[in-house]
Structure 1
């Protein structure tokens, strides 16, 4: 594997626990300044992947470079270049928010004056300044998670790993954290994210990998992955029963709901197909039109339930 400017490069990554092959030869590349989301059912190997990439766990085989460094031979350089926010909070609840950040600055050997500036900026950026001198035990779940992420950023890493960072958060707190991640990426930080929330990957990720049974069964943008599964359709609302019958004759491949005066047509999601469809419809015949595309829930269920057939068809990756 040749060295490039990629933030993460992985080739043939394998990890086995006894007879259980958790990772069975993963290949992936993450460009700098992007969000890469790794999805998969429980036990698929997401956290194991993060632990290996962040040097917390040795790999059994494969070539891996993180922030330009080989994780086996240059682990210390990797650790100095990254930040990690795990599934479980690293916040010390006996300390205040400010003290937690100062502790991380001390561990990172930051100059005292510089550390105070970093702590102040992070408290403001993560909307914690008002609670900076309260013990973290008094923080809400969302506040603790924001503090946890702020602690990850004290040393100024350009690459961070977020392992299911919004698990257990309410929708508002989750969206607040999404906003913070977007700002980090806008500032040039690379984010490697694992999540159980498919909407989270859809909202944040530049590229998404789907891990199942220790294998990366598909990879691509959210739009590319959605095109892997069927289920897209256009629904037309007819003006009356006569117009519905006319539409049925025009589109014999459609399915009808006479009681609701609606017609459903298969749709591949392309604008070309939609334009062709609209060209064949009389404006007076239709009072409503809705386009429905498969979402990441459909993709996730299809890939993890039938990964062997989809992998054969797509070679495990969606062409960019």
Structure 2
């Protein structure tokens, strides 16, 4: 239903201009995020996942980066057209982000409780004492023991898992409509990773927020996501429900990603790989960007870029699912 769409991204293009030329880091992204839904965005390093998330929050360093085209609609308000002042009222309030590495995102010399309280005072207009009390409550909510003590500590005094929980507490302090989690569990061991994922799912149920979960870990995707967008070379090449993606991947790239996972109940001498490398964003090929690595590629694939088309209940960017492909058989 249209009225439950919280965030809609249309034809988003983010380019970086340098002496080398124009890097098309995000090159025509479309997706919608519904209320209470978790959308996973997956792909190799360099596919444009993080640049997509930074574009949504308008945090692209400019220059050299620039959103050259597209709309980012948060409840039908276009973030691309907003002034810096308007954006400041939205960031950390209606839409928040958990960054990849907490140690580079937190201020190293300010107690973590004060850093959380600053956002609360800015967006909710609470007094210093009220904001401090709420920051302690948030630390307790994300499972940090002795939250009053930890709130007075600086980031270097906390473990990696605790710092990540602090980032989650900060992101959720103002009860955002949308949370962007950019590989929030990458640097954590599997035990802490499972705890963080459980916390995020519990909090999502409590406050009804929508989540964009960016990761290269398909195991995490299968646990937490409702929908999945697979990115390759700055574009979404497949978009479908998480529960069907693993049963019936459509795009050859998605098939390669899933085939490369270790199989728990099979004897494997070696893991399958996807041959070749991701093309340079400065010089994408004329045809399908995956063609050079694709085992099914034909001449058509190298000559013309496929569009993202509807196929059954999914979307896929591949000539295999078109009439043109049938004509080549």
Could you figure out which one of 1, 2 the value 0.40 for FRET efficiency 1/(1 + (r/R0)^6) of positions 37 and 109 (r between Cβ atoms, R0 = 35 Å, to 0.05) was computed from? 2
Between structures 1, 2, where is volume of the Cα convex hull per residue in Å³ highest? 1
Computing FRET efficiency 1/(1 + (r/R0)^6) of positions 157 and 293 (r between Cβ atoms, R0 = 41 Å, to 0.05) for each of 1, 2, the value 0.35 comes from structure 2
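All of the numbers you see were taken from the coordinates with simple rules; none came from a lab. Keep in mind that what you see is a predicted model, and the values were worked out from it rather than measured. Cβ atoms are built from the backbone, for glycine too; each structure is taken alone.
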